[in-house]
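Student: Below, each structure is written out as structure tokens.
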Structure I
Amino acid sequence: MAKFISCDWGTSVLRLRLIDIDTTSVEAETVSDQGVSSTFNLWKQSSKHEDERLFYYRSILNEQVAKLEAQLSISLENLPLIVSGMASSNIGMLELPYKEVPLNADGRDLYTRVIQPTDDFRHKILMISGIKTTNDVMRGEETQLIGCLNDDDEADRYFIFTGTHSKHVRVKNGEAIDFKTYMTGEFFELLSKKSVLSNVVENNVLPGDDNMESFRKGVADSLHSNLLHSSFLVRTNHLLGKLSKKENYYYLSGLLIGTEMKDLTDEYEHINLVSNEFLGRYYKAAFDVLNKRNSVLETESADGALLKGQSKMYTIYTEIIG
């Protein structure tokens, strides 16, 4: 059975998984906090020549591949790596240009680079680059999008990819034609931990310890107010004894996700939410508050979409990397 090593190298996390191409099942996995940002900073501190950057990044990959091999007690030598995410950015292994939209559903027009194996790294690498509009960019979500789309699907769709920088993507006649980035997660991090609001929200909230009532109130309030004003209500909620710090945490989250989601229109019958399970719950709750009765919200796992997209790219380039 054909296999490849999936590499999702984001800004803060590096994740490697051994994938069975026939079933898209995960046979082993390793996760590291050696994201592209910290790896680049360590590389800069090493003061090595630019020509050695690729060698340095591949040494990090070698360590993670070795962990996969240890889990399975087998050699993974000569298996290709499919790499998406920030690894193709200007702080990554090497920089690839963005493909300008439109982007076809089959992924064949994405910019890619094949890196040949060496004595020190015995794996071919297929690097996948991102996409751009005239004023926006993404790296990583384009691979998830490819995994969500059928090559013969001509339906008009609207995709929401949740995350630190959420992406809203318009698809028409099987092509991604436009998208917008929303800094929702980053704004939440800054407001809840770096601003005056940090003293009135509880930041050690655990998954499952949620308060949907406060979250929905935040979403509802976001629909009829200016965020620069409504965010200050998080402070007065606490000072005036209206909400606890834990409830405020979810109220602030509702304000920000509601501000993002109120850009949705009734233009699309199908809205696809691509997310992990934790964030997905809140986006679905926000969708319910928005009361978009003319649209159907469909959900898909972000991890599943990524692996499907990488599997598509593996199949396209089998003759080169297989």
Structure II
Amino acid sequence: MSVWKDREGNWHTAIQRGGVRVHKSGSESWRQAKKKEAELLRGFHAASTGQTLIGDAIQRWLKDEVRFQKAKDRTEGQAYALADFVEGRMLSQVVDVAEEYKRAKRGILTNSTINRRLAVLRRVANLSYRRWGWLNEPLGEKIEMLPENPPREVFMSRGQLASALWSIKNRDQRRAALVSAFTGLRRGELMKLTQASVNRTDWLIRLEDTKNGKTRIVPVVHHVRFAVRRLPFALHVDSLSHAMPEGFRFHDLRRTTGSLLIQAGVPLPVISKILGHSSITITMKVYAHLLVDNLIEGMNALSRCTKPAPKDIKKVA
């Protein structure tokens, strides 16, 4: 029986074709459950006849998988950016659509952005072949990514940081940038800050909704406390990007936080905790070259303070 009512009065719909079973619950009436049944049957029929649209596959992926992700809004944005290219196109044409998108957008968007959108097509093609049975061959494996642009890493010196901050005319934007530079907070984290986020007794910022899902505690140094007292920042998140002087991005402030901490001799595990990296491996990857510079400076200092007398050198030789 494909439509039934449970003991609590909820209607259920289940369809099984070709060893694949799909179960839907939550219908309020028999009529609504039958409507879902008809929709499921149409989906199975479209798949078996090769009539499934790429758009249908993307919608199923968004509903079944992406809606549970923390960064679902960002992922949905990448999927919807493909709308004009996938409209009316069959799932069997997914490789052609990917190539068309690359030709149309290369040189306009960065390779990284294009690859994130190609990854959507690759994911739904893989699911359609491996899990849903909508494709008879692994077309996702035929979608080739573009070579990634080298990562842009900018670490400001103290002079550059001061100049960049003072070039921001809007006072609220300048305060937000100052807090970011001396806490390492991301744009989104800054915009979510309220007075309740700050413990003014110990001057600690507590972040609950972070990128890696873990609570983070960030101390507030004394020279940015005046800016933290004026929370929340009455700004749109995009305004912070436009506020930065030419040649710099807002995220460079966060990079600068890490570089200043390394220059101050702060241990890498502590820096990783302050910046909210999911693992110390990420911190090492971003700041490894700065650590090498510090090691060289340290050994040069050791060489200067333990420089042997000429007669001692002759003895060793």
Structure III
Amino acid sequence: MAYSFQFRRYRLPLRAPLRTAHGAWTEREGILLRLQDATGRAGYGEIAPLPWFGTETLPAAEEICRRLGASAADEVLDAVPARFGCVRFAVAEARRQTAKLATPARLPVATLLPAGREALAALPGKLEAGYLSFKWKVAVGAVDDELGIFDDLLAALPAYARLRLDANGGWDRRQAAKWLARCAERPVEFVEQPVQPGDEAALLGLAEDYPVTLALDESVTGLASAQHWQGLGWRGVFVIKPALAGPLDELASWAATTKADLVVSSAIETALGRSAILRAVLTRPLTQRALGFGVGDIFGDRRWDGPFLGPVLDASWINAIKPEDMWTALN
């Protein structure tokens, strides 16, 4: 099948800086694309690369879009190289974006707490809203300061709640060991990317030495890297950002075949890309863990954030997203 093809870049400020071990993140850049088939049916996709995370760059993705031209057939779209995972994700979802949800599934959502002591102030409201799973960014401040806040957070969490820690590779091995010793025998669901993604020996060693579940994030930008870690014998969690990892069908097939312990997470894409991912997880058995999409009001504009996403996802959130409105807003 042949499609008419269009694309438009976006550059959106975040409502508030997102603080991680990589620094403060203040804006999001990406590309929206539109495919239209011969019957006039349109589908939309989002290219939201994170080069510091290991994806293609935005200029490289834009060059691929230019080369596709004003029209492209299925075989041309299928031939986008594997290293362009963000482009391949967007193209695949645009081709089937109009598909209906097969089942009225409901899945829990983990919410993101702000870094530092602000997490303590945010926690009561999150609990009141009904969240059961919480993610806290660490390796942003001094280790001893954050360990003190960690103790305070655990004291404030009810017994039924789950806490995820995300270091974004910001610790060295000594700092990671100090944290994991503190986490042992405490209600921590997992510790995400404790050291740099290239330090395979440290990651495997820490997983072997401490009775704390570890998760890979920056280490598994795409499906090939997740398969590499499986080959190394990784028994922990894989935090996968589908917007970076290529076609969702390939991710779903891998998860089903290998029974990988998977968390599906946001790459701070707009509601257009997010809805494509969440549509997939409602119709495929990708994960049993809470979804990493409780990022709150990132852009401060409902066109780009979509409706408020609470502690449980169902089809109503996806059905409320109007991709054509976002596409028109960039005109």
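Student: Comparing I, II, III, where is mean count of other Cβ atoms within 10 Å over residues 194-201 highest?
Tutor: Largest value of mean count of other Cβ atoms within 10 Å over residues 194-201: III.
Student: When relative contact order in percent (Cα under 8 Å, 6 or more apart) is computed for each of I, II, III, which one produces 12?
Tutor: Computed on structure II.
Student: Still on this model: Can you spot which of I, II, III the value 94, 54, 40 was calculated from, given it is Cα extents along the principal axes in Å?
Tutor: Here the read-out was taken from II.
Read-outs: derived from the displayed coordinates by stated rules, not from any lab. This one's a predicted model, so the numbers in the text were calculated from it and none came from an experiment. Cβ atoms are built from the backbone, for glycine too; each structure is taken alone.
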